[in-house]
1. Can you say which of 1, 2, 3 returns -9000 when helix-only ellipticity at 222 nm (-39500 (n - 2.57) for each DSSP H run of 4 or more, over all residues; to 500) is computed?
2. Upon calculation of mean projected area of the Cα convex hull in nm² from the atomic coordinates, which of the structures 1, 2, 3 produces 10.2?
3. Starting from the value 15.3: which structure in 1, 2, 3 was Kirkwood radius over Cα pairs in Å, for residues 60-179 alone calculated from?
Structure 1
């Protein structure tokens, strides 16, 4: 019988746009996120392959006991769903489609998006509860949140995700998936919060 899966999602910590490597702020964010995740005692740590996600995951792993970071293609940086115009309400269609058109072709992968749903969501196999961490990028966090809420797939484009913010989704057998937290930044002091978030959306 399946068991409950707790999925701990985080966008990588702040990185230098020029190099892709973590900034000093990003290093501090990752360390503090690792300390926060330690309290959940996760059994797995997945991460995307780009330097900013890899660095974040390895800094987090230093705080976790018996967990080795594992690179996962499905945790990479890509557009997970490309809606057709008829999927998007007329009031939003132009804006959504214009946004998607600006994403380079190599960074569009609905196939990976579907595989991410199959691999990372739903109750855990077996009888033991699972606690899994995924260090990824804004688009995938948004995609998994959208799926957890059974929202129309195109709505992933409207979910904002901060650097090192913690999102928790709970998948329990025979119950709907539950979004426990989104962009939880309590582990960060005020001066480290909301990086990577559009200024006009910051609280």
Structure 2
């Protein structure tokens, strides 16, 4: 995949999995995300938003580092958690970031114990992450990236209160919102939680 200054280990893993060409969204947003700026990225369903999230997280984190998570990714369902964990497994082959997924149907104590062993990327559903952050006291001072996927769907389900509460517990981090549509709720959350966000709207 040809993207400016892409990590060669990431590029090798992407090519091995058949991703040789970046789509419009990946080309347009790569430099902005790599710079650490806040952004809202709108693109239709099945347009590669999850892939864009995964490759950008790998690009920014590069390798294992200390124990606390450096990227937090919020997704809608258990199925989305498992899907993204699997995506990391494929594209993270040579960078070896430690990735963990937590969802509503998992065991809370098990999740906490696994995370305490040290991870780089935490993926989870809003309900589980909200509960975990409220009770476990995770160190979020090292977070570089806070990402919400399918934000318009989550916010329509009135889960924005939980994602906002998680965001408010994080003092300093890049914030990224991915959505199918930039709804009023998405704009409101961006205005409340982000610093001068850039907006990207991809054509369907």
Structure 3
């Protein structure tokens, strides 16, 4: 998901309308948080009437979940391209970490809005867990393409996803500096951990198998 202004809407397919509402919801939640966002703000950003919103979503929480799902899908499309691009495990890890930090910094408010929503709605947590399962399954498929035949327990994939997500979030928020730590050292250690988890096919810049 790229951060951009929402153009004036045109009549079209309902899916286009929903996509516009999702993009507007992402921007609005990112800016105002969960508590500060209401349906009127979302439709104002999208350029639609309130009735249009309710034809696609029952409430603002549903729009937030749709926006977060779109963010996750976009993130893993970018990470997938980074993993499958030519290079060693370390080069792949560097791309993964840099993309993750950038996306977490850019959409920090959206993720915080989801945390707020999860604290008051159990269904939001269930939806979040399902997205985590999809992330883990995606990682497993990508790693199989890079290193065919590599067998790792699912716990390893879960830990890797959690490591990338939490560390990228912390670094994007400036936590290392607040703790008196060096950002570049944290990044190097994180890259090393992700490279080890990915495994190296010893093909260097020759690309993926």
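1. This figure was derived from 1.
2. This figure was derived from 2.
3. Computed on structure 3.
The numbers here are math on the coordinates, done by the rules we state, and not lab data. All values derive from a computational prediction rather than experimental measurement.
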